[in-house]
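Following this line, the structures themselves.
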Structure I
Amino acid sequence: MAFWQYSFWAVPKHALVSRYGNVPKKITEDDFNEIKWFYEFGQEDILIRGVNYLEKNKHWDKETVFFGDYDKDCIAIMFDDKELIEIKLRVDLRNSDLPILHSMIRSLCDRDLIIIDEDMNVIDPRSDILIQKINIDISKKNSFFKR
């Protein structure tokens, strides 16, 4: 992933509550990889139709519905034998006002999805909270280069 990109996943809030009894602040990587997050989701078509702010494109995996551009903002909705298994989003931080981020968050809220970042933190789908997490990520990346 490029320095100017921030990636995260979306999972149904009800799956977190079902698994943990509430929405935890963080999950384990094992849980992230083992839980069938979208088992009772059933909103795949609505979610796909709702992504009208990024152009639909081809993905190397024919079962993945892909919007955007690999080097810019994008959403990958991944299936395995027609079963939704993962939603991954990436934001291009070179866009200073992050207009796509707000659209992505609206899409997540409309489907009652919640964010999991690359450190397995569970994040409320709100622009202010996610922008704060992105700023922390940028600070970490900047401090790496100051060594």
Structure II
Amino acid sequence: CFSDKQFLVFFFKQVRRNESGRYVGDFPYISPCGRERNYIRCEDRPVVFTHLLSDEVSGAQRLSYCGGGDKLTVRFEPEKLVMLPENGRVYHPAPGEAGGVGLVKSSLAYELSPCFEFPAGSSSGTPIGFQWQGRRYDLSNELLALI
């Protein structure tokens, strides 16, 4: 079932915070399916961005998540990327129902990492900017409050 794109799209579109009152401490997320409840525990975030897609017509870029291809995407917002200096993980806004923050897969984060700008004289710490397709973005770091 985990290679069935239709199932993945359905499952991950249903993911939300577990407010059921059951197993909340062990399973912070849930994906309801009719009367069935799929309780979810993850190492970090339930949404993991795996690919950066470009729309051939508009040129708009979208981040695809959780194996859903073009069926599970959010608009790529470079200025909202966050890199945590303590572990190097990169985060991006995700659907609000799923917690509002998604983890960028390590291989994709590695591809994006040269684009991060650090304060002058520093190659570590929290990035302050992001160079993307000839444009510089000031990083808002607004996701830090949700991580």
Structure III
Amino acid sequence: IDPQPSAAHVLNLDTLSWEVLAEKQTALLADTQTRLIANIDEHAAKIYSTWTRFESEYRERQAVAEAFKAANYEGECSRYITDFAQRARLDNKTATNLILTQAAGLEKLQVELANQRMRKYELKAPNLTLEQLQSIYDDIIKQMDNLMEAYQNG
């Protein structure tokens, strides 16, 4: 026999399986919903902290790249661009465009992560079973992990 899944479960001696008493079902669903929603927020926060660890540097680099591009790649070029270009063995124009592409990619990932985090409200739909709650939660976490993987793969 498997261990008792929760305090709300009782052992049915006829089937030797764990069952939730009807009077405890509502409380178990509410507790599970609250826990899963908190876990979704924590998972998103962990991902955001990785993505925004150097946020001020990213924003400054993006701003100078936008300015250099707006100047038709002429004139004073920021060290954010020249240092990156030198280390990546790129010319300043290519480095500028790469910085802007990366910035746009990160912004897109952040929007999608926010969208996945907001899916936590799907867990508040009426009449969901424990299995449905878990399935929705698992899909949200999987999608978030896919976004993190996309970020790491550049």
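Any read-out appearing in this document is the output of simple, stated calculations on the displayed coordinates, not a laboratory observation. Since we're looking at a predicted model, the values are computed, not measured. Cβ atoms are built from the backbone, for glycine too; each structure is taken alone.
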**Request:** For structures I, II, III, calculate relative contact order in percent (Cα under 8 Å, 6 or more apart) and state which one comes out highest.
**Result:** I
**Prompt:** Suppose you compute helix-only ellipticity at 222 nm (-39500 (n - 2.57) for each DSSP H run of 4 or more, over all residues; to 500) for every structure in I, II, III: which one lands on -10500?
**Reply:** I
**Fill in**
Taking distance in nm of label points 7 Å out along Cα→Cβ at positions 16 and 104 for each of I, II, III, the highest value is that of structure III
**Item:** When distance in nm of label points 7 Å out along Cα→Cβ at positions 88 and 120 is computed for each of I, II, III, the largest belongs to
**Value:** III
**Request:** Work out which structure the value 1.00 belongs to, where Rg/Rh (Cα atoms, Kirkwood Rh) was derived from one of I, II, III.
**Result:** II
